[in-house]
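Take a look at the structures below.
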Structure 1
Amino acid sequence: MKKKSLASALICLAIVVALFTYMGVVMGAANMLNTIMHTAHDLLLNTVFYLMGICVITGALGKLFVEFGVVDLIEMILRPLMRPLFNLPGVASLGAVMTFLSDNPAIITLSKDKRFASYFKKYQFISLTNFGTAFGMGLIVIIFMIGNGYFMEPLVGLFGAFVGCIVTTRLMQHFVVKAYPAYKEEDVVSDEELESLNAEPEHIEEKSAFLRTLNALLDGGKNGVEVGLAIIPGVLIISTLVMMLSFGADPSGAFTGAAYQGTELLPWLANKVDWLFKGLFGFNDPHQIAFPITALGAVGAALSLVPNFIAQGWIDGNAIAVFTAIGMCWSGFLSTHTAMLDSLGYRELTGKAILSHTIGGLVAAIVAHLIILLLGLIL
């Protein structure tokens, strides 16, 4: 066995043993295991299937919009904003709409289209990873927050995510040009490839409006099911762990092995720097820090925290706005950026993409908090 592999194995084993030992000592080994199972089971039944329902509906709606040209209309309206705000060609707005209606990887699917890619310089093309991610699952996040009784706050969060997207996209472009100056002038698609594409005939299959509607709804709903299934590991694994580090014992102070019990480690740590989170994000409860931490890996998992936060009284309108902004802008980028850049062929720029997106998400959250403060003074 290689020394590097041995070291990795020992470090992994040490972390896992330390984590479970810590929770086992605080909660009791049997209670810890029962809480893990009960929490994961309750999340699956009451959160994942609810999110999957939203994914199916929004997926069907998104596909319908694509089929009948609504997406093209929105893209046409947004196109004038692309160059001055994001330093991207107008067609990039289509990527924003597609990821907003579905998830981060939609931008990669779109970028595989040579006709779409032909509008971009290389440094702009690479920044699509950050640009698309900032809108990932946006419709799902907003509808989820509205479904929990909030309306204005998710819209404020949407604006915050928009600002965060500008920051992360521009930063990524700066880093790419600094590392590879030639990318500023190089086209993604060569003139020869573009001529070949233009020579290809386009075949359009005519269908009735009824069939187009039916196929769009069913295909979009099927895609929604796939997205719903894809978020299960993140919700069950990441959310269970975060909740067990965020919640405490039952009201009597005892551990019973019930769902949503834990060690309250994250709130204890957050209390140590409470001034920072309160100043930047307006968080008034240390438990709220669990949302952005979870959103780093999976926004679907982060959303699963919200109903319990509401039930515990740990949440307010400001938190919803900040959660929407940072949840949309980050949308699990730590778990997707590597794969996205690898599929584009620029894996070596992953570190720069992650740094840019971390900053963009923080800016999104701060902007949402400041707008809520401003609205509080006006209204």
Structure 2
Amino acid sequence: MKNNKPQRRTLIEALVFLVVLVVACYILGTRMGAQNMLNTIMKTAHDLLLNTCFYLMGITVLTGALSKLFAEFGVVTLLEKILKPLMKPLYNLPGVAALGGVMTFLSDNPAIIALSKDKRFSSYFKKYQLISLTNFGTAFGMGFIVIITMVGYGQGTGAMVGFVGAVCGSIISTRIMQRLTLKAYPELQEPVYAKVNVEESEAEEADTASQESVFMRFLNAILDGGKNGVELGLAIIPGVLIITTFVILITFGPDTATGLYTGGAVQGVPVLPWLATKIHWVFEWLFGFTHMELIAFPMTALGSVGAALGLAQTFFDSGFFDGNAVAVCTAIGMCWSGFLSTHTAMLDSLGYRKCISKALLAHTIAGLCAGVIAHWLYVLVMLIF
């Protein structure tokens, strides 16, 4: 009997999956036509690869090189010292945590884990504070890329307002995570490590760097940073192609010129906007969305902000991206930045798998708050200016 249980569960899962897949394909196929549906899927994925993925890869290569230069020539350290006085009152974190925020802003969520594995870095933290770094760092993940992309659509004001909203979301997420963790596990009040001699380690690093010429340090930084950017650009391709294609398929309608399904790219059955219209007043009041298709952006950002950025060009071409939409999407995109796909692995690598549900709850609340704050802040900015 014990051996039959896993087999039965596998069989049930397979049947449920096949039923859901067949029903979904049937609904889309009967509306679009089976041939049109398959052509649309392939052409949309191809369009996203050429016009979105390679564009994002170009950004990640340049920002990767720039972030490495910032780290190599002390700009990151300078930013950490400037932001240090804000960390304790805002986040209840030691000042060095600012370095984690800067690094994830310039790269992606997992950068905070690489730092937390460093004993020199983590020795400043108590255990519950170290755990909350997953929420703190994720709220800034790929922030530089998100902002640069949004500014590229001519919405600099909206992007900056969205950044402020994301910062507010990061405070909410980190504080809620700390509160939930301490309430459930009071023993995590203890320090992670005893203090190590940070000054000696930093002096050794400085001596190593001084042995190379400035030109070689510059060259190595841009090449290594660019290489990291290529890896990040490649890493977001599956999410953009798979998730974004599916989201487009249930967000957009037939060809706008003819009103018919032609099998072209960026067509589909607008299921998501239809569902959103049932509670449209919620999204209009919270986020100021006038086009319900925009709901696809935050939903996609739950799994991958890179994939969500894949929708940006389509929204821009469709005329959906005004200043308010950019502010809200920037705030939610930065704050959530694919936390559903990274939080579990990040906390597991830290050895605190038991805190995953609390981290997910805190970050869900914070992302929604970031979007609301960005919307109303943008309204205020427009009233003033």
Structure 3
Amino acid sequence: MGEQSLRTKDLVSSRYIGDFNEGDVYHHGAVQITPFRNREYINKYSDGLILGADAQLSGRLDYSDPDRSRKKDLYGIESPALVSQGFVFNAGFGLSVHDISFNAIANLSYSDLRYGTPVFEGDVIYGKSEVLGKQFRKDGARNGSVQVKTTIYNQRGESVLEYTRQVLVRAERGREYPKSSTLVPQPEKIDIKKVTLPMPYEKISRQLLGEHGKAFEQLKRGVVLTGLFEDSIDLVTFSWLQIATLNDAAVHHNPASNFIGYGGAVKGRAEGEVSGHLPLAYHLGMNSGSHDAPTYPSDVVRTMFEGGEDEPHERIRSRIEVVEVSSVDGRNDMGVATVKLIAEKYVTDAGMRALEAAKFGGIDNIFDEGGDRFLRVLTLEQVLAVPTESAFI
């Protein structure tokens, strides 16, 4: 077997855009979500959604792990807690990377993302993806986007998460493609009838809302909630999440890309910064989402582009904008809030040099505000269940 074939056709992770065909189905393997990984994610990304962190609370709300006794016997897990939905997303996404986006230039967008059966610590999750279509934006294209539908399911075969994503992938060396598109249209909104609602919120202590938490009635269209802290992500924190979720995408290990940070970690940081406003929220799904610009590990920017000078490089600020609120028939304990999660990074002089070195094409999207420069890095339209005032005692 020659060296050239090892680099291209014979490794699963070497798929280029021409290797994807509509109707192909890839089975991604499996990963067990251990208590340590779940709780470490919550700590590292300051995930303040407490249903995934407080086993006593979720137990009192009747979240019951069907495999609890088996996990105790096999793994010594005494009380499996609910897994953070942020970590469920990242663990499921990571499974698909080796088959789909190892050679990706960027993950472009998400659509029709819906959570299913709750995940508990000790669960083993599996993944599979179906190729829906491809797109080449111009004649002579040297890259193209592939559209895939990914389903993540547990050891009992129950769907825990499904979504469609579009990924920009390199063409084979020397290959060009004509302009074309076979992308499948996606719904603008998820179908609430197809999501799994949380267990009833009953007799919850108001103290669990903390200092900044909101009940559903406080979420009116147009309300903006700014993050309760701002922070960057260093290389170790980026890398920990990739290792924990089996994400081996080449772009995150490439000096030519400045070790561009994993977008799921940016999502985790952004969600953590705003989670204190809605600590009892339960993720139902996502209408749409996009990674708008790269974020680099803060210490990589400091070392490579600032000579080691310590500045708040790549610091991220986040906010929630309430888009829509609605009630659910038969559920007076909760309502549904559609919110836009927006994350922007501070662009320091070193950060600008990093963007220029990577030949980022969106320099014109940088804007000034109060003497600081910002660049949007993430936009997600999320759908959340939020307890109403009647849920509290």
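Quick check: 5.1 is what I get for distance in nm of label points 7 Å out along Cα→Cβ at positions 214 and 246, calculated from one of 1, 2, 3. Which structure matches?
Only one of 1, 2, 3 returns 5.1 for distance in nm of label points 7 Å out along Cα→Cβ at positions 214 and 246, namely 2.
Name the one structure among 1, 2, 3 that Cα extents along the principal axes in Å of 69, 63, 44 was derived from.
Comparing all candidates, it corresponds to 2.
Bear in mind these aren't lab numbers, they're just calculated from the coordinates by the rules spelled out. Just so it is clear, the model here is predicted, and its values are computed rather than measured. Cβ atoms are built from the backbone, for glycine too; each structure is taken alone.
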